[in-house]
Structure P
């Protein structure tokens, strides 16, 4: 009995040392070696951080491309989906409201043309990217608000479209923050 108790205490001490000290130090060291010392990939303009490359942000002004809706209002500390099923009446009302809002802000678009990602939140609620189609469908609105020719905006979206690895590992995507920064830069050059 004493023998087993002594072995159990030694094992407990070793595991406490391993799990409470060595493992956290190892993970912290790996984080420090990551880009930006583990603080995330920031996007800066003139030395000022304006956002994070891998975290979605809210763009609600008509002069910007909009990202996916967020169930957590883009709060990275509370990353989550809504956990409401596709038949939940509250969820259906939320999606219907998003569709109505999208149609009001994007005249000339038909309900069936709206990509699903523009009216449904992702699992994390923080997707930084949209599909090229979701960006293209917003061009008419932005062209009217900013007085920029549609072909210029289309070229801008195409320039910022990221193609998947080897053209087959994942979908093409557009980072909304980077696209909106490029849009502001384009407007300033005019």
Structure Q
């Protein structure tokens, strides 16, 4: 177990973000970025630390926080920070790694297409399974579940549909909505 060595920890940090995102709470281990949560949710990183048996520390978030801030500002299109996949397993990991590796900035894929790319097949149940996996993605934005769409709709999104729409507009997939009251 990683935590028994006493040399590992999860560093918790908050990255400010424009509305409707508001903020991203991240958890970074020595292996890489392990968690991204929408909003200011320090308890999400606490739960991840407990699950992994790691101590928790607050910090700046390093390259992961910097790259997320650059992405949210529209100046970064690719993330090159290492990812710690330890909060994923089985088909979830296969689907999320396939998404990460095959759907670049500005591109989209349907739940069914991602199921097929991941080797789950093309059946309706496979697409629904991918939808469930997107909802449990511990690394949203970096592992871009916002780029996964329904066959005739935006589909769902754990960060809320306004956030999904904003991220897709940031990447040029959707036309940005007018926002006359934004503080950003």
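Once distance in nm of label points 7 Å out along Cα→Cβ at positions 92 and 116 is calculated for every structure in P, Q, which label goes with the largest value?
Q
Here helix-only ellipticity at 222 nm (-39500 (n - 2.57) for each DSSP H run of 4 or more, over all residues; to 500) has been calculated and equals -10500, so which of P, Q was it run on? Intermediate results must be reported in sequence, preceding the final value.
Working: P: -13000; Q: -10500.
Answer by label: Q.
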**Q.** Which entry (P, Q) yields the derived value 1, 7, 12, 14, 16, 13, 10, 6, 5, 4, 4, 3, 2, 2, 1, 1, 0 for P(r) over Cα pairs in 5 Å bins from 0, in percent
**A.** P
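Using FRET efficiency 1/(1 + (r/R0)^6) of positions 124 and 172 (r between Cβ atoms, R0 = 30 Å, to 0.05) for the comparison, can you identify which of P, Q gives the largest number?
Details: P: 0.95; Q: 0.50.
Looking at the calculated values, the largest one is P.
If distance in nm of label points 7 Å out along Cα→Cβ at positions 140 and 164 comes out at 2.9 when worked out from the coordinates, which of P, Q was used?
P
Where a number appears in this text, it was derived from the coordinates with a stated rule and is not lab data. Quantities reported herein were computed from a predicted structural model and do not represent experimental measurements. Cβ atoms are built from the backbone, for glycine too; each structure is taken alone.
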